[in-house]
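Colleague: The next part holds the structures, each set out as structure tokens.
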Structure I
Amino acid sequence: MKDIPQALGRIVGPANVLTSPADTAAYLLDWRKQYSGAALCVARPASTDEVARSVTLCAENGIAIVPQGGNTGLCGGSVPTGKRPEVVLSLSRVNRVRALDALNNTITVEAGCVLAAVQDAAARAGRFFPVSLAAEGSCQIGGNLSTNAGGVNVLRYGTAREQVLGLEVVLPNGRVLDALRGLRKDNTGYDVKQLFLGAEGTLGIITAAVLRLYPAPTASATAWLAVRDPEQAVGLLSRLREGLGDRLSAFELISNACLEAVLAYAPATRQPLPGPHDWHVLAEFADSGPAEALRERVERVLGEASEAGALVDAAIAQSVEQARAFWRIRETIPEAQFTNVKHDISVAVSRTPEFIRTAGRALAQAYPDVRPYAFGHVGDGNIHYNVGPERLMKERSGVNRIVYDTVAQLGGSISAEHGIGQLKREELIGQKSPVEIELMRALKQALDPRGIMNPGKVL
């Protein structure tokens, strides 16, 4: 076996191979500080060619590779396990915007581009890139695609997978798949790029992508709504979609427990509505045309909903600053209840109230002091269902069993947008059918027979 760090240094430059504990620590520990592992080094290539040559070197020497973007994941998918010799390959320097075609509404970006930078590049061209999530200032597009990130705009635009027209991928043997085509119609056999979206780097390393853009909305409105319960929230969702169509781009359910956690964590935060309410909804609307026309339409539809008893109270943001304040509440929720048992589940939109009710009752029977924190993208059936108090971290397996069994009963998924990583790897076997697992393993064996790509994740 070669001196791998030294050999990688000849490819990416000695300064871009990190070996000291002080330099590598941030790359070896996940964001939630739940997973960590040793690595031979951290290599920081600056181009697809350097990624390919680095992968070839590792493959020839039987060294496992852990692709890493912004390392903002919640399932331990972007850090080494330490169970075999591994190299962390950080994509942060592979970060160019290669092209933007305003007429084709596409942007071609490299994997290390921070999500916010992709949004900004689109905005400068009068276009809109819809993937948006709390970590957008630090997460990278390669990680977003590798985990099929969701975010707040899935209701209108779909997940990260649905924004991809073409991909460039370095395969486990070092060869480069160049499928960077900005075509909306390409019916030439298997759509192989789909294999790598949501695969968490276990089949290859995404180095660039052609992404869909959309005309930038010229008007927006943000509303904070109070509802009695999740059932009323789902009914309101249906009413708003009927009255406003695709102008409704986000519909976030927030329990009062989550709001209280934010108020305690960030005392300067102001409650959007007077009086206590058990459940809240944060809704975002966007359209072309004058802002006044959109606002009048939103006010009319919300007024009709109120008269029909479909909501309890409503506040429409009166300024950009107030709209941002509403969204800061939503974005602060994960930090405000950082240490608890976290779940990222999805069920049919119509069954989200049933999930929240059933899981809550079962947990209360098993743990009388339980405090669920339910929030998330109810518009697409994705609920972040976190369970406190902190002491239940020691009861994680029992809490997970109750939540995952409830998900299974309702025909849902244990991972809506955060991926599998290390956290849900064992649980995946029981959630997928034997045929699905067999096909997934066959794909892994075909593309990565030596198992060097992000080992210990997903399968």
Structure II
Amino acid sequence: MRRDSTRKIRLAFIIALLFAALTMPSGSAAALRGDVSEVTLANGLKVIMLENHKAPVVTFQVWYRVGSRNEPWGKTGLSHILEHMMFKGTPKVSGPQFSSMIQENGGNYNAFTSTDYTAYFETMSADRIGIAITLEADRMRNLVLREEDFRTELMVVMEERRQRTDDSPQSFLMEQLHAVAFIRQPYHWPIIGWMDDLKQLKLEDLRAYYDRYYCPANAFVVVVGDFQKDEMLQKIEEAFGRLPGGKLSSRDQFIDPPQAGERRLIVKKEAKLPVIVQAYKVPNARDRDSFALDVIEALLSGGKSSRLYRRLVREEKIALSADAGNPLLSYDPDMFMLSAECLPGRTAQHAEKALNEEIARLQNEPVGERELTKIKNGIEAGFVFSQDSLFSQAMLLARYEMALNWRALDNYLPEIRKVTPEDIMRVAKKYFTPETRTVAVLEPLPISPEKASALTDAPLKQGPIR
């Protein structure tokens, strides 16, 4: 096929996507707007339901308002270990029975832990979803916590930490960055926990954590798929309604004291390439500035035509990859990050200079109307087409509910549309200052032959742990 024909096909496909996105009703994706219902049971369990009858499938998710941010000092990693233990069974259903009941009925399941939440889900045929509802209600309050299971899973988590963090130079760099950037805020420690803390955890710590946080008042359910909401609510009421409510965990936000100067760290570790990460503390979705920051993220790293990729990767050949990320849906204020993995022969100093110049450009040069329109269209198309599955629709509702309220997702696209070139310059000047940033640099050490096979690469954007 000729190259110009390929380009025309790609262009037509992109135009079709954007047209579909732009013809959606304004405010949010049509699949969600106005179709979501919410009910809170007497024991405090919030139930969020979205009927979607395009396939005879239902995804059922239970989200607990507890993550690594809730862990006490010296006991990091509790949230993630408890996620593992939730698959060890109850007096009614053993761990292996839990798995087989889901799988034998054609379903799948999993769980993940973040700084702000721990979530569990099953996706099954609509006529079998009652099995998942019963199982989740049972283990919300009736988990069997045995010493032998705890010790086994603790060893699993410690090995997971070795592989994902200690043997991954980029993950280790990100962990050190958070530890330096945050002082009071619990984003200071990793989701998986510090190794010394893991070694000292006891079953009694886990049991107290489970009893405190795993209860209806501190959880919510999201159900999306082929069901009638009245029938679904009745099933959930029958399974969960009899459980004691407990109480909601503290929803206070942790705010670090103002940073009084740049913080900089250098990590020397066996690695293939130099890496630099610049982190700036920014607000989340509770603040309107966060929408301008989302536009800035897309300007800098929204594909191969973005500013960072075009300059650092394609034109100046400084980096193998360059990225930016805005923590819109974090519960506590987090950090906007810019990162670059340098090419052989290039240094972190080369990348840092280019990153700083791109920040200065944002601060001093208004974004052109054509570029801004393109970026907004891309954000809108991505937002709409991210909802192409039942699971992703449930995730979107849950992420907004955890960060703020699920209804807030209707504000996202209208707020993005309002962002002006002046907003971008103002926000860039306000938050991207040298005095308030934290810079982390990975300086590679030679890789020994015995270590080469153990080293792993990981994305610089950190997310939930499964």
Structure III
Amino acid sequence: MSADQPNFSCPEGEFAASILIVDDDQDMLSMLERLVRKKCRCEVKAAPSGEAAWQLLADWQPNLVLADIKMPGLDGLALLQKIRDQYPAIAVIMMSGYGTVESAIAALKSGAYDFIQKPFDNDHLLHTLQRCLEHLCLLEKNRRLQSRLASQDAFPGFTGASARIKEVYGLIGRLADTDVTVLIRGESGTGKELAARALHGLSARNKKAMVTVNCPALPEHILESELFGYARGAFSGATHDKKGLFLEANGSTILLDEIGDLPLPLQTKLLRVLQEKEIMPLGQTKSLAVDVRVLASTNQNLEEKIRQGLFREDLFYRLNVVTITMPPLRKRQEDIPALAQHFLSRFAKEYDREVLAFAADALPALVKRRWKGNVRELQNVIKRAVLLADDRTISAAQLTEPAQEASAPRPLTENLHTLPYNLAKQRLVEDFSAAYLTDALQQNNGNVTAAAQASGMNRQAFQKLMHRFGLTADKFRIPPEK
């Protein structure tokens, strides 16, 4: 930071910076006070001794203390220790005209942010102060984000305060404790299942678990028996009665995930369930009444599927009593910093990593980025960054897209020897899985079914892994030549 550079101020007004300067040399103290007042946009106070500084701290706690080590009475290292014990949020930078390597090490081991050797260059001092204040500003921003997250307990799992997501909160709040059928629409990764869980969790039905059905995951003949159950002898291999998922959800809520992929014959049977509130298990002639609230979700254009004859119009109107549309991340960009901090805290705790924070360039980069996979993609990017972090700060460079990393993958064994066994194993598995899935999708031109078959997996399991690593099939599809 040169003398011509602009004064420091915390971005977005997160906190008003303040500095206490402590030195028993009156000339040095006066010079430092004038310099810092002129070049740092912050409150500055001075103390001629460690004792005077400690008395001042009883009534006023600055963000940063700049203190000399060599002082009579309460010296700098003793003052540092008292500050660390009583006011741990205050950062301390030590100075010494008698500086040795031992003095610097002692100061840093005692918790000093940095150490400056006298005589020092003014630009170097100002740069060190600026760097420390930016670090404190970052911590304060993270603290405020955490506070905002804590205030959203009414909607577990949700994060954000944008106008678009507040509309979702409002709809969920009004619809939760009713039995109305709700169609939840939105792109992949926008949180449709999260909305369904919130509707169920805030309802009187929450004493029983919500039942989720992944409609495209099972073949038609299996899906029918899973939904409605069957009687013993209904077909070859039916050696006992099976209670279907609608009966399992009796008194609770059932979510039909990706309802647009439900086969037409099952659409007809589902329509009867919605109209009559009863089901007919395979092999039975008597209907069974069910008390189930039905939620459905889709990322498809159901109106277009109706025009193509692939979705029943009468079923659509039965499902579409009320619609909740989950906004894509590009339409709620102001929520990205809070979402990123939420995922950072969650995964740092989950993987037992030391306290992590975003570097100054990280959050702006996340806000500017195009999130095709929406919140799920953001979640996976943060998870990967936490797993691969080598430092306590995550920079924009560490938040690269998986597809970019896949084109030039780092060696799977890179730096593994520096990590604990469990974390090294986790990183190795994550890297291998992402690379394997990417190669399978590339080899099959983004055809998920073909890629799953080639990998010896079923489509549902393959899709779950794709979601986990933020991979979308569209990225691997080569458009046909014109």
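Rule-based calculations on the coordinates, nothing more; no lab input. On a predicted model such as this, the values are computed, not experimentally measured, just so you know.
Colleague: Among I, II, III, considering only volume of the Cα convex hull per residue in Å³, which has the greatest calculated value?
Modeller: On the way: I: 152; II: 173; III: 209.
Checked I, II, III; max of volume of the Cα convex hull per residue in Å³ sits with III.
Colleague: Can I ask one more? Name the one structure among I, II, III that relative contact order in percent (Cα under 8 Å, 6 or more apart) of 24 was derived from.
Modeller: Details: I: 16; II: 24; III: 11.
Of the structures listed, the value fits II.
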